[in-house]
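Please find the structures below.
Each reported figure results from applying straightforward, stated rules to the coordinates on display, with no laboratory input. Remember, predicted model here, so these are calculated numbers, not experimental data. Cβ atoms are built from the backbone, for glycine too; each structure is taken alone.
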Structure I
Amino acid sequence: MERQADQRDETELERLDRNTVELVSELRVAATGVQVLFAFLLIVPFNNRFSRVSSFERYDYFVTLLCVAVAAVLLIAPSVHHRLLFRLGEKAFIVTIGNRLAIAAAAFLCVGLTGILVLLSSFIFGGVTAAVVGACAACLVIGVWFALPLIHRRGHR
């Protein structure tokens with residue numbers, strides 16, 4: 001089967017425009033989710049029950065908060081790059097770096113999602129449940145977000 005990109009009748013500039021629109025659309029969805037998660041994490045320590053978390057849960061929370069913050073920065077960066085490089089003919093750079101930043105953000109978000117599920121599971125049920133939930137969450141996210149597309153990509157080489 002021929003690759004879809006090879007079937008398009010578009011110029012390099014049209015391809016870059018299309019890639020930019022696709023990237024921005026994807027980043028918008030991901031950034032919104034990350035921002036909601038980040039907002040939730042920011043208010044957690046101000047909850048009265050936060051004083052009852054264990055030392056492990058406190059460290060888990062902080063690592064989770066940092067990972068989600070990094071994911072937010074990485075997802076917002078391509079928009080900032082686009083504004084700073086506007087009309088300088090750098091769309092190829094913006095698309096390339098935006099793609100890489102989005103993938104890096106997904107990795108940090110994977111850790112953040114796993115971390116928040118571990119924190120909540122540990123707080124509600126205890127260590128064993130938290131370990132199982134964390135392992136399952138990490139496997140699910142890594143499998144669906146990374147393994148599936150990478151396996152598919154390998155078949156196209």
Structure II
Amino acid sequence: MNQLHLSDQTLQLLASQSVQLLPEEAHLESCAQCAAQVTAYTTLFGELKLLPEPHFSFDVEALVMEKIPVVKEHRTDKWWLWLPLLVIAPAGAAMGYVFRSQLNELFSGLPGLEMALGITASVCLLMLGAYDLVRNYNQRLKNIENNFPSAT
């Protein structure tokens with residue numbers, strides 16, 4: 001007969017007698033293997049209670065904490081995020097001024113609303129792309145600093 005056994009967690013709960021689980025207790029009556037495991041866990045828990053409290057002659061916390069590397073908080077200077085805009089905006093304005101007659105001919109047949117929607121959508125897509133690029137860059141930089149703290 002293929003009978004499913006109780007999980008170790010359930011067996012430990014039954015051994016600690018902190019929970020009353022009626023279907024599981026019925027399983028223990030019919031399964032010698034699970035009953036033996038509960039007995040073993042009960043014995044183990046009893047022996048663990050008899051052990052003396054651990055004490056150290058040295059400060060364990062200080063010993064462990066000094067070996068854990070300190071994670072530096074990543075500080076980003078936000079001024080450089082505006083640098084591409086400060087370079088691209090004057091360049092775009094200069095190109096618009098130089099090619100104003102060709103741009104006027106190109107867009108003369110379009111209604112103003114369509115132009116405004118097209119420009120707004122383009123600017124929004126460019127800004128979202130730039131934001132995603134900067135966010136991914138900062139995230140990778142944080143991962144590098146967290147994994148290799150001595151490299152910075």
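Identify which of structures I, II gives the largest calculated value of mean count of other Cβ atoms within 10 Å over residues 8-15. Once mean count of other Cβ atoms within 10 Å over residues 8-15 is worked out for each structure, II has the highest. Which of I, II yields 1.42 for Rg/Rh (Cα atoms, Kirkwood Rh), as computed? Considering all the candidates, the number was obtained from II. Given a value of 0.8 for distance in nm of label points 7 Å out along Cα→Cβ at positions 40 and 64, point me to the structure among I, II it was derived from. This value belongs to structure I.
Which of I, II yields -27000 for helix-only ellipticity at 222 nm (-39500 (n - 2.57) for each DSSP H run of 4 or more, over all residues; to 500), as computed? Provide the component values of the computation, followed by the final result.
Working: I: -27000; II: -22500.
Attributed to the structure labelled I.
Among the shown structures I, II, from which was the value 80 of percent of Cα pairs over 15 Å apart, for residues 16-95 alone calculated? Corresponding structure: II.
Looking at mean count of other Cβ atoms within 10 Å over residues 88-95 for structures I, II, the greatest value goes to I.
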